[in-house]
Structure 1
Amino acid sequence: MNMIMTRIISVICAFFVWLNVIFVPSDVEGVFSESSPATEKSAFDEGDFVMGEFDIVVAPDGNDADDGTLENPLKTPAAAKERIKTVDTDKTVTVWFREGTYFIENSLDFTAEDKSNVVYRSYPDEKVVFSGAKEISGNWQKKTVNGVVAFVTDMPIESDTDYFRSLFKDGKRLSRSNYPKEGVFKIAAEPKPNEAVEGSHAPDFFTHALAFYVNTNEIFDFENPGDVDVRIMHFWRDDLLPIHSVNKETGRIETTKPSAMRIRTEDSFVYENVKEALSLPGEWYLDRNEGKLYYIPESGDTVENTVLYAGMNEQLITVKGAGNISFRGIDFENTDWDHVDGTHTGKAFDPSHPMYGNIKYGADHPQAAFEVPAAIYISESHGINFTDCRFENISYTAVKFDKASQNCNITSCMFNEIGANAVFIHGDFVVPATTCNINVKDCHISRYGRIFNNAIGILLTHAKDCDLTNNEIHDGWYTGVSVGWNWGYSDNSTNNINISNNVIYDIGNGWLSDMGAIYTLGIQPDTVIRGNIIYNVGCDEGRYGYGGWGIYLDEGSSGMLVENNLVYDCSSETFHQHYGKDNVVRNNIFAFGGEGALLVTKKEDHNSLTLTNNILVVDNALIYPFTPETNQFVDNNNLFWDYTKGGNVYSGNSLGFFEKMSLVIMTVLGYYNNAVFADPLFKDAQNRDFTLADNSPALETGFTPWVYNAGTVTQFG
């Protein structure tokens, strides 16, 4: 009886609160300091040159037969690495690189035999580049191609090692010729049953096909069909499939790589590396049959001054079983890529299958560019550090810390134009994790996933005790930070991950779906998501599926604390928990989700999350687009506001008359406990200034203003 009376009183109170928020104006005087910018940034201090007793100097005009002094430097990084082995000291030894570009023709491979306590670094204030590309210049001839002028030079292709997929100019990646030039095509018909194989699980998603059908009027008479790739967009990944053959009469395309996901009618796709589409300034095409490189000149280019760089090496450094080796102030640039030969996905085509002979590459993992190799690969090593380095025009993942890597750091580094993941931290699936204490701090990550679109800014799988803090991550096609990787409630080796004070924005961009700025998966005790600023996260539900979320706790995410985050302008909800257990979501600002404020998808028989002391505001959208039972979702002491409807906020399946639930109905159902329905008095919500007035009604909920410290400390130029 007491419970019934309590609920009745709660409903009556909610009704009067509803009247109050509609008719009583708000006071907007005063400002809190929680929206003030972070402390002023300064450039990274490279320090001074001090030549130690055992130090070595390397210069582009050096000689590997010399003694490695400042006056007589060595010439190559490889020679320096070997010379270091002969140094008889326990002290730290520094290899100083003078300004210039060092072409890494074969990767530098460090093992347990290499000396510890070594720093490979740039001479202060000098630009040092480790490059995977060779120069192409001179001998250009003009030729008309597809109605435009192209520069052409001989480029003999005697084997696959001579063929490259990356070309650079003036520090930027040049575009392969694509078709169509604007927009996308749509798959006309799905593969037939004898053209596909069901995957090992979820066949509706993971069906691997070697053929599909397109509209015949959208096919060129390809001169070199074997060099054309088809990029197909699925829900949360893209397939990049080399063509085997094309039937112009039927629109049937066969590929040399099985799709990782089911190919569906109306999936979007584009053709890449098409000679017949070569037409725009900066585009290029390498014709392996002719042995010629075609380049459409940009403004100012002449046959005399045009210098390009072809990616010839895919990997720059490997570290296996080594310890205490650091890289500082070095730029890693201009590597190449190939199609990934996957091993983790589904069943293989049976050798008796009539299309088996087409296969050149196996289907790769269907999420997060998991199987893409790394330009810099570290495993079973400790104390491997990168400080004040730049990673640019890297065509695979930039840096990967693999199994049993420990106590490593990436600090104050810049990543730009990365083909796959910027940083990948991975461990064996063992409990407790053997990959641990890998930290990524004060880094600027931009334009990641440029070749393998479903890549992540920072991907962490099966590791523990890691800090991912004070990074700026933006302009990726997919998730910014992804942590966990164990579906459901089974034991997970991931725990105690600190995801704090990052700024993540402009990701998704309508290309892929089922993504979040911060994404977690599986039980993760002591993982904290705190102090992050997230905005402009988006997918196009009409084209590729669903879900552009700010913070996204996916299947089994449990034991986590989400607090003091500012999340706004997401195409879906600003916060989404698929399912999980005992997560605490407190003292956050969730604003302007396109489909609503907060979503908890799956109904379960335990407490999924506790939502308390938060500010949730929308603009003509739902507060809760889905309403799980309140015995699994504690909603207490939060502020709610709709800038269009005022305090008359709605939840439910839609804003349609018969599907929306009013404040009163939601209160009866057990929501909005001790809630405040009022304008939070942001300084300028329309222009996304979330500074609170000093008399904000959010304080009545127990909301505590905080000082934002998100973003990098280093000023990156």
Structure 2
Amino acid sequence: MNVRLPSLNTSLLSVCAVLVVVLSSCVSTGKLRDGETAFKLGKYSVAAEMLKEEYAGNKNPATKSAQAFRIGQAYDALNQPAQAEGWFAKAYNEGYGPDALYNQAQQQKKQEDYPAAIASLQQYLQDDPDRRAEIKREIAICQRIQDQLKGETYFEVSNLKALNSPAEDFAPMLFEGAALVFTSGRPSAVGEADNEWTGGKYYDLFIALRRPGGEYFDPTTFDIQINEAFYEGTATFSADFTEMVYTQCGSSDKKVDDACRLLYRYRDPDGTWSAPEVLNLFTDSVNIGHPALTPDGKRLYFSASGDLESYGGADLYYVRQGEEGWGSPINLGPSINTTGNEVFPSIGPEGQLYFSSDGHPGMGGLDLFQSTETRKVWSRPEGLGYPLNSGGDDFGMLVLPRPTPHPDTLMTGLFSSSRPGGEGSDDLYRFVLKKAPPPPPRYELRGDIVEKTLADPRNPDSEVTGYKPLAQAQVILFDQSAGVDQGQLELDKEGRFRTQISFATDYRVSGKLGGYFTRAEEVSTSGLPDTPGDTFFVDVRIVLEPIPEKDITLKNIYYDFDDTTLRAESFPELNKLVKILAENPSLAVEIGSHTDSRGRTEYNDVLSRGRANSVVAYLVTKGIPGIRMEAKGYGEQRLLNRCADGVECSEEEHQLNRRTTFKVLGEIELESEEPEQIETDPRRRGR
């Protein structure tokens, strides 16, 4: 089982094995001129062999490293992590760059070699520190998994050897109580054509009956009315087994890019299935699969990739059954979906949602997660842990109804996995939960949003005497590790908020309110313990500053004497202003420069205009649009004290007038985000 993004542009991988995970459409046009062409056409088994031949005869280091990397990607697509790891290592050693290291670490995780994965990721940090937050999170997850592997397990997992083959066997589903329907690419699958992705057969649905003793045996093709020449699989049935929804992909027309789709059939009393009806849930370019009906038949869950409004690769959706058929797809939202892939949903006996993801923190490939819906809000997914999850792909969860009550058995079920030691690429497994494990560790963000109360409300530099809650403000949570907006947090009347967050994740917590500078604080769960059953708190306070109507003086802004050139000592203070403007894209500001009274008035006007323009030019280099800023040179027009022309003053008094200021002019028609306050200081040096 392997995960790939849909083929939305030439830089992304095109994967024909849609049923496997991400539902990428199948294209097999054109002649195989070389290994790269074979790879782009999704013929990974052919591509790997062709590329290896080309690699052996190539003497160009840059080309060889790129070919080695591509061979690693091909073996990754073929779900052969040991081979993929070796080729990514060759690519790195031949100069491909740190991306090869990152991919090597992912293959090491799939083989559950977490010490090696940590070493690869640490080397990546040395080569490319720009992704520090993401890579440190990956390292923390690997370290956590090592601790889990040493701990006590409450699940018993066993391979269903009587059902598995050397090919892919996955996505089990009950049928008529005692039988099991699953998807397989074994040689007895219908159709004469081979799957050009793996070199094996296209997938079909198979059925296995169950002996009175409880064991499944002798899988056979499910129904020749259902299985056709290309892909059929991942089926779901109504509670009375008279209706089914399943995925179908592929076509005999090699010039057509066939998106995967969901088909619906109903069964007559004589056992005959109706003609298939396509469920038109999206446009034709969106790939859909992995259907799961709720027991009452009122909801149909599925995964889809290619939707422009999705959060990442493949997302989970559902549609409601109404009097006129199925409604419009509803995305399960950022609590469930990530920038990675969320696939293979299933519904447990008590309404729990089970699914697989490579976007939430996991052990390697796809991991199994569960979530529950309360008042239309999905709880943060919890990983099912080792040994249900492994370094390989773990997916297609089926929780069985509990048999006769037994004090030692709390839950039983089936799932699919590509973990080492199986009969083939993907195998079917049984699990039994003998006793309840402690709940996973819980991480909670808690905090409040306030403003300062001052001894002198007219003087922002006066003593802070306390804090006043801003219950009418908005607090937004952003997952920086995944790049996903988690939405607005609910505040109580004291401006307090509290919400569950994830392990080894960096967040930005932003507060905003009209008339105040928006402020953002960064928090993280990286480095926190992960003791099962414990709750860990991350505390934060967001202090908002009112936007003043008067100028705000920027401290430590220096120029060369009698010059407009900014000195390097000015950059730290100006970078604070960059942060404010970047996080408040709706604000338009004036940058003002002021001199003391010494020198000719005309000269001071020119000098101050040049200095204000220098500040604006610097801010533009940092990505702030010039249209949002107005440079003003005031010269000696706005002295702060008595030191006008001809008045004898000390250097400190003159210095008070030499300053650079900014003032908020208003808002332009953009949404504002998260700025911070700017510290003020009237003291200046240089003219």
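FYI, it's all coordinate maths here, none of it is from the lab. Note that this is a predicted model, so its numbers are computed, not measured. Cβ atoms are built from the backbone, for glycine too; each structure is taken alone.
Identify the structure, out of 1, 2, from whose coordinates helix-only ellipticity at 222 nm (-39500 (n - 2.57) for each DSSP H run of 4 or more, over all residues; to 500) was calculated to give -1500. The read-out comes from structure 1. Taking mean count of other Cβ atoms within 10 Å over residues 51-58 as the criterion, the highest value among 1, 2 goes to 1.
Largest in mean count of other Cβ atoms within 10 Å over residues 323-330 among the labelled structures 1, 2 is structure 1. For the read-out Cα Rg over 2.2 N^0.38 Å, for residues 299-554 alone, a value of 1.25 was computed from one structure; give its label from 1, 2. Computed on structure 2. Match the computed value 31.0, 110 of Rg and Dmax of the Cα atoms in Å to one of the structures 1, 2, and report its label. Working through the options, I get structure 2. Looking across 1, 2, the calculation of mean count of other Cβ atoms within 10 Å over residues 67-74 that yields 24.9 traces back to 2.
Looking across 1, 2, the calculation of Cα extents along the principal axes in Å, for residues 99-186 alone that yields 58, 38, 34 traces back to 1.
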